Structure I
Amino acid sequence: MKTNFLLDSSAILNNFNFEFKAKERYLMTSLLIAELKDMRSKSLADAGIQKGVLKIVDPRPETFARIMKKAAFYGFNRLSQADLSLLSIGMECRGLGKYCVIVTDDYSIQNFCEILDIDFEPVLHEKIKKPISLRTVCSNCGKEFSNTTKLKKCNICDSSLRKKR
């Protein structure tokens, strides 16, 4: 079975030795391609597209919405739209029975991959050692709130809310 390498922009931006291997299959979303700003990474991506080894795919809106809900539920509010698009493609590949590996140095993405049961590998840094989940708590009284709450302050003691591991 051929591996689909789902590339975060960090795979190209952080690894100056990155090269597309002709026998592999690479995928990126249009939001991730837009993050490639320097000439080296843009040229590398363009060459991969022209060689037919890098394909630009975007997730279905319903998959993206599902990933956004899961991210909010687990407290991953710092994931960007581009990050969520990458995770959505991972979910779609897995749903189609295709093997995929997300390539990223972003620890939030790696952590969420653990929760979603999607394989990943780092670019230059080490893999996360164990996944964490975040919860929303009052900084004063400790009351827990849903990670999807819109509140900024505790409804009991009026102290600010924060994320806690």
Structure II
Amino acid sequence: MRLIDDKGRLFGLVNIVDLAVVLLVVAVAARIGLKSRLLRAVNPSTLKPVEVVLLIEDVRPATADAVSEGDTIVNAKSNAVLGELIAKEVVPALKEVETADGRLVEAEAPYRKDVYITVRGQGQVTENVIILGGYEMRVGANAQVKGLKFAVNSTVFSVKVDE
């Protein structure tokens, strides 16, 4: 028995086009079902106040100035709200430079800044994960965030859950 017969049927039973359409419909239905299940998974009893410090490294002073306390911080990809920016600290960025004798030393970059921003919002807190604005908040994780006047890549520096 041939795999596809002269009428285009698989094993002489099912038309290949019909099979492809059925598989596509099943895949779409599964995706919709999974998405609705994930949306229902957010249990209001797991929402708690979360305070996260994000590190924005090596930016121009204009970018550091655009970050302001009171801004609403959102996920840059989905526009999901992380929370309110409650504190900002700007420090000179440090770079490794080579000295004349070949040693590497840290020196302040004259025109670059590091910005620490503290964001407070309502996050989903379970025993396995803390989710804020669609991001898993784990120290060292990357988060693309934006405010009214800026959009940056940041690194989670610390996470604190208020009980």
Structure III
Amino acid sequence: MKYLRIAGQFAVIVALFLAVSSFANWPTYRQFPQGSTVVLLTFVHSADRKAECRQLTAQEIEKLPPNMRRVQSCPRNRRPIYVEMDLGGRPIFRKNLPPSGIASDGPSRVYQRFIVPAGKYEVAVRMRDTPRTEGFDHMRTDTVTLVPDQTFVVDYSSERSDFVFH
């Protein structure tokens, strides 16, 4: 009787183990469809300040407390940046990105993910970060071949002042 109970407990444990282990590989979960790739537009960039620094007059400097006296007044807030991205000749992203921070003095940020079928595409990215209203300050166009299950990243390098494709 004792051996029968132990064998029964062992059989139940083995059945539970098999049930749990079957769910480790089934059903198959995919984050995006088979044969597709992820295009990721992501970067952080600070535009110029909205206004130029100006020299303070002697009277303005004198009105300031001694520990806050300075010769220039520089506004903190920055301009928004405008970004466009085309994939295969079709526009997929058009956005005006405001600066971050309470005083609008931080960088603008973008993180946008696109799931597209694998294949050959012309990627065009443009950005305007100056007061101009037409045209762009930074542009890059290139033809890329996207393979299935690839993550293709479009980034912006402030050091090089150019878009980088990874």
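Read-outs throughout are calculated quantities, based only on the coordinates presented, and are distinct from any laboratory measurement. Keep in mind that what you see is a predicted model, and the values were worked out from it rather than measured. Cβ atoms are built from the backbone, for glycine too; each structure is taken alone.
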Determine which structure produced the value 48, 25, 14 for semi-axes √(5λ) of the Cα gyration tensor in Å, calculated from the coordinates; the candidates are I, II, III. II
Matching 5.2 (distance in nm of label points 7 Å out along Cα→Cβ at positions 9 and 33, computed) against labels I, II, III points to structure III
